[in-house]
Structure P
Amino acid sequence: MLGILVQLIISWLLIRFFEKKNLSVLGFAPTKKRLFDFTLFFLVTAACCTSDFIFKMLIGKQQWILNSNLSAKLLLNGIWWNIKSVLFEELIFRGVLLYILMKRMGVSKAILLSSIAFGIYHWFSHGVIGNFGAMTVTFITTGIMGLVYAYGYTKTLSLYVPCAIHLGWNVTRSVIFSDGPIGDQLFVSVKPIPQVTVGYVLGFIAIFLPMLSAIIINAWLLKRKKQVIVN
């Protein structure tokens, strides 16, 4: 949490120096509209991510059971870890730096630069440096998601939407289905995981459709929203 406080202080200094504004450009103040948007985009993204595990069960014959060591503390710690992780990344890639880039370079270039930086960042956070195949897949998948996150901020001038999408995906994957860096959470995969051979079409559906659906649906919802004017 200390790191996030430091980020906020640095963000305030940057926005004051470059734009003579304050942290209100992050759109933190809760309103009915922002809370509704957060709920909507969180649930849509969580549903899309859940489909990934449904496909794994239907196509890959995987099984998920309730964690026998489950506790309220375990779940709360997992959710809190994800909240801190999402806030840390959003303040860097969709925070005041993106706002400054929007003002100096225009919205389209700012979104592109933010998503490229987000993709490169995940080379390090995912530990795939040196593995060209993994680096390519990581850059494309996280970079495209970064496009949606950045579009969400530029469309609403608030971090509520990008945080909702980001958190909806991460919490579903790491807390609900324990497929993340924080260990076993709500549901755990039955071991050993079956080795199933499927055709290209089913393989594509199982691997890419959940993320593609999250990208397309969220982008469509954002496109329909009224643009908040950058002052």
Structure Q
Amino acid sequence: MTVSSARFWDRVAPKYNRQAIADSESYQRKLAAAQAFMKPTMNVLELGCGTGSTALEHAPHVGHIDATDVSAVMVSFGREKAERAGVDNISFVEAGVEDFNAPDASYDMVLALNLLHLVRDRTAALAKIHRLLKPGGYFVSSTVCLADRMWFLRPIIPVLRWLGKAPYVSFIRVNDFMAEISAAGFQVQQHCTHGRANSLFLVCSKDASSACSSTEEDEP
């Protein structure tokens, strides 16, 4: 029987919380890339924050972070981590991408890391992110693009979902996702791909007048 997204992530949250970062080098590079665009006054939204590790890394560089996740258990781990670390500029909120709402232009930066390939309606998600960003704001994402290299998993994932062993996962190609980003009104500032699963990391701007530059890097 297929389980809901929230129930799946609630169940795996304790194990997820104990796991070390699989690719620490790439993770540190992505942290640094995002932080290069951060300012101490920024109001940041992280969608799909998991257990809060990335929010805690970014907290010293910004004014405030609203960190959201569909899983109540994930959010509870995040709150515990922040309390232990004495970090008081993160608000953890239980909410999925579809459920979270805030006034237009509320945020200077929105993060969606390892999330959008798990969202059923990416078009709606990207439109919401665009709406929530201030003009000139930044959208930072990391999205697994399985269709390019791991297409053979396509018939396996539905079986794993039925068994409760996997969440919903969409199969995206890098070029198609880049087109979706452009169609949503974002301008790519930086991009790179890495890892076996072909994870696409992007830093994008909402401001159409921003200069557009890009870098690409592929790792085995």
Quiz prompt | Among P, Q, which structure scores highest (criterion: distance in nm of label points 7 Å out along Cα→Cβ at positions 18 and 34) | solution = Q
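Work out the source of 14.4 here, i.e. which of P, Q gives that when Kirkwood radius over Cα pairs in Å, for residues 90-169 alone is computed. Numbers along the way, then the final one.
On the way: P: 12.6; Q: 14.4.
Derived from the structure labelled Q.
Given structures P, Q, which gives the highest value for mean count of other Cβ atoms within 10 Å over residues 122-129? Could you put the intermediate results ahead of the total?
On the way: P: 13.9; Q: 18.2.
Of structures P, Q, the maximum of mean count of other Cβ atoms within 10 Å over residues 122-129 occurs in Q.
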Quiz item: Of structures P, Q, which gives 1.35 when Rg/Rh (Cα atoms, Kirkwood Rh), for residues 66-105 alone is computed from the coordinates?
Solution: P
Exercise. Identify which of structures P, Q gives the largest calculated value of mean count of other Cβ atoms within 10 Å over residues 42-49.
Key: Q
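Quick check: -23500 is what I get for helix-only ellipticity at 222 nm (-39500 (n - 2.57) for each DSSP H run of 4 or more, over all residues; to 500), calculated from one of P, Q. Which structure matches? Before the final figure, lay out the partial values.
Numbers: P: -23500; Q: -10500.
Among P, Q, the structure yielding -23500 for helix-only ellipticity at 222 nm (-39500 (n - 2.57) for each DSSP H run of 4 or more, over all residues; to 500) is P.
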Quiz item: So Cα extents along the principal axes in Å, computed for just one structure, reads 57, 40, 38; which one of P, Q is that?
Solution: P
Self-check item: Among P, Q, structure where relative contact order in percent (Cα under 8 Å, 6 or more apart) as derived comes to 19
Solution: Q
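Since every read-out is calculated from the coordinates, none of them should be taken as a lab result. As the structure is a prediction and not an experimental result, all values here were calculated from the model. Cβ atoms are built from the backbone, for glycine too; each structure is taken alone.
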